[in-house]
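Each structure below is given as structure tokens.
Any read-out appearing in this document is the output of simple, stated calculations on the displayed coordinates, not a laboratory observation. Just so we're clear, the structure is a prediction, and the values are computed from it rather than from any experiment. Cβ atoms are built from the backbone, for glycine too; each structure is taken alone.
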Structure I
Amino acid sequence: MHNKLKGTGVAIVTPFHKYGTIDFTSLEKIIEHVIKNNINYIVALGTTGESVSLSKDERNAVINFVIETVNKRVPVVIGIGCNNTQEVINLIKAQSFDGIDAILSVAPYYNKPQQKGIYQHYKSIAGASPVPVILYNVPGRTSCNISAEITLKLAHDISNIIGIKEASGNLKQIMQIIKNKPEEFLVISGDDLLTLPIIALGGDGVISVIANAFPKEFSNLVDFCLKGDKRKALEIHYQLIDIIDTLFSDGNPSGIKAALEILGLCSNNLRLPLVKVNKTVYNNLNNLIQEFQS
């Protein structure tokens, strides 16, 4: 599993029709787009997939559709996480894992647990999961940082916890994890802009947002990083940084959905409380994308 989930994962969006229903035709288009352009695996029902605004039936429909469409061509990772440990366990027990290679589980948000609570939370999830678990540290959204100490304790103590998606932006913390982790434990960038430096420090890849739109280019960047070709990796990095920065300037997944509409891959529809990017951001994205493609 270490090798299967090394490289470029894509946190795919959940496209919607104008009146809010899931647009499975566009979802299929995006899945084919990213697989054709050499991504290594797909992550469904993450933050970018607006998982928190989907009903239970819609979540199941998306999971089944992704598994069927991917058809084992690349690994599939599913987001299963919340701030109620027992509810995560219940969701895992109710889930069929045929066609699912791992789960990505976000740190418990809002209730702000102590570090020992975070440890017990993930220990319980890993004990219930029949597939490997990837931790997801994104304190900017959760107000809850998984410390390097607890990440390493989980990595060393629990074999079913195979990696962490690190979106803290704290390179010192990330370096401590990379320095002291078990050899096979994956450290995955959760921030497109920091992917190059994290891999250069010893990380294993990315779970990317921009790769929805530019899977080939971002996969090439990651591959060059992993192979140590700094010059080629930097060239792509600096070609994309303005687009990436603009994608996140008015929130995610609002930015990536605007980009996908510009590229003709899906409509720019979101579910409340998320709304579309403002007109200035949209126009800036459009100009940057046209320039990049010229």
Structure II
Amino acid sequence: MKVPIKKLGTIDCDMVETTPIVFHDRLYRFEYVRANYKPNKTGDSYFRFIDVESGKATPAFALGYHLGGAYVEADTVYVYGVNIWGGLKIQVFWSKDKDLETWSSKTALDLPGWGIYNNSVCKGPRGYTMAFEINKPPLEAGVPFTIRFAESNDLVNWKLTPSHCVYSKDRYTACPALRFYHSFYYMIYLEAKPGPTYETHIVRSKDLVDWQSSPFNPMMQFDPQDKIIGIPNLTTEQRERIAKAVNRNNSDVDLCEFNGKVIIYYSWGDQQGTEFLAHAVYNGSLESFLTGFFPED
């Protein structure tokens, strides 16, 4: 039986890349706020966190950075992003401040000639592993987009893994969310299909080289439930945009476990710039959620 994901509807417009995290026993949603996000009056992109229960936003940081992803280790929050879409460097920001207001920063990866986009970090058997999306160089990317990997012992200094650690050079594979349980890396990612349409799949690997696809793929695909109004304070204008929008996509999935449930955020829309943020839930642990896509175990 396919793992039951309950879609809860749309919560924002023009918001795409987000990461739910648990920090000091509170649920936060990391957000990459794009320059064209209507409430953004800065004229540039930035990162922030939303306390999900209160709705309060932390102060903006990483002005001008893009496509961020967040990770928590003990009392420190780490955020990774690029200074331009298709950048050659990944910058790491970290904060030990409970209010997420004070940030340090350093270049985590510097890959001249590469084009880097989304990222995701998890803890694994060899320290920490980062999955990140690329579209060049051609020898490394194959058919854009493609997911490569790096490793670290301290979440600040990173080293690229060998070229055969990749998924997948033969087709469009993007937007990774990486986790590790019981000898396997589980990776949620975006597949492009004819149409074009876009749907979320899940694979797993013991070595970042040989990958097994779930028999229950696609994990998530677009449907009318994406357009449910997910929070009561959406404006009339936002509701009208949601109702009229073309939907051919479920992408940019990220997730965490909180209070016995898996909290899921994802994007839907036309993959051409008209996009919306929605949320979903799975009643159970993150471990049971991921392993449930591979029933032979």
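Among candidates I, II, the computation of distance in nm of label points 7 Å out along Cα→Cβ at positions 26 and 282 that gave 2.7 used structure II. Of structures I, II, the largest value of distance in nm of label points 7 Å out along Cα→Cβ at positions 2 and 154 belongs to II. The value 3.0 for distance in nm of label points 7 Å out along Cα→Cβ at positions 82 and 234 was derived from one model only; which of I, II is it? Source structure for this number: II.
Structures I, II were shown, and volume of the Cα convex hull per residue in Å³, for residues 42-217 alone at 116 was computed from I. Thinking only about mean count of other Cβ atoms within 10 Å over residues 34-41, which of I, II has the largest value? Comparing I, II, the top value of mean count of other Cβ atoms within 10 Å over residues 34-41 belongs to I. helix-only ellipticity at 222 nm (-39500 (n - 2.57) for each DSSP H run of 4 or more, over all residues; to 500) was computed and gave -14500; which structure, I, II, did it come from? Of the options listed, only I reproduces it. Taking Kirkwood radius over Cα pairs in Å, for residues 90-161 alone as the criterion, the largest value within structures I, II is that of II. Comparison across structures I, II (criterion: distance in nm of label points 7 Å out along Cα→Cβ at positions 186 and 202) gives the highest value for I. Here the criterion is mean count of other Cβ atoms within 10 Å over residues 66-73, and among I, II the highest value is seen for II. Please compute distance in nm of label points 7 Å out along Cα→Cβ at positions 74 and 98 for structures I, II and give me the label with the greatest value. Ranking I, II on distance in nm of label points 7 Å out along Cα→Cβ at positions 74 and 98, first place is I.
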